[in-house]
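Taken together, the values in this text are just the output of simple stated rules run on the coordinates, not laboratory data. Since this is a predicted model, take the numbers as computed values, not measurements.
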Structure 1
Amino acid sequence: MKQYYILFGILLSFSLFGQRLAYVDTHKILNSIPEYQQSQLEINRLSENWENEISRLFQTANELKAQLEAEKVLLTPEMIKDRGVSIRSMSDSARVKQMRYFGPTGSLFSKREEMVAPLQALIAGAIKEIARKKKLDFVFDKGSSVSVVYANESNDITSDVLRQLGY
């Protein structure tokens, strides 16, 4: 019987002190901001240029390797060794550039952070202001890895955030 009173007390406290929840789709907001679209185009352009540069280095190294294999019978052991060192150096250089551009702390990551972080801060500020105005207790991000199994459309404040940002 005591368990029923505890359960009743818990249910009563949740109903008396109900939490106000809302969700927002930050992906939709970001995609609605022209500055974000421009930054994505710039990031894609840089990425493509760097990919081409690295691809050319690897291709040149492979061509030199094939050429070495074809000419091996005509070369001295010292010449073979020198060309091998040169080819390995070119391949290593390509791998180093690949990590410098595309690694976890690479130029692409830094550029993305530099261009997107201010927009994310702006969105976070707008969400915070709207949450205060609407007296919300929690706002979930539908666009991130947090999944929403069910969401009443009346709790979607995405359009409010876009209006707050002027879009």
Structure 2
Amino acid sequence: MNTYNENDAKLNPLDALREEHTEIRTALSKFGNVLKKIPAGVSDSELNEISEYLDKDIELHFKREEDALFPVLGNYIGIETGPINVMIIEHNSCRELTVDLKKKIEDKDHKSVVSAGKALIELLSEHEDKEDGILFHIAEMQLSHDEKQDIMKKMIAIN
């Protein structure tokens, strides 16, 4: 996942988050390929790499959205209901699926790893599509240039 520094302060945070979505989609595709190999055998290192990515990179991405973007955008569209609320619910569902998947990986329950992994890939893929297709468009229309810069500064601090 991208790490940001002070030189990135002028970036549009929505473009930065979209780029992270592209990275996540690439990782999910690789994950899907690993799942296809499981019946024939997959290495523990491949499964551990997936687990680490989910723990570090996906969680970092979620925190950037939850702690930087959502509070500011929530001033316009609310957080308790509507699109932001749905995104937070889905983040939490992804976290729960990740915990379940990691347990199955630890238990070497490969059949269950495949089903849990597919469920997580499906949820994350649909989630990213909703953010790109709906939430970020709303944000582009609502947020001022200064608000976007403040969001980007918060994202930099979250690294």
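Which structure, out of 1, 2, was percent of Cα pairs over 20 Å apart calculated from, if the result is 51? Here the read-out was taken from 2.
Source structure of the calculated read-out (Rg and Dmax of the Cα atoms in Å, for residues 100-139 alone, 15.2, 46) within 1, 2: 1.
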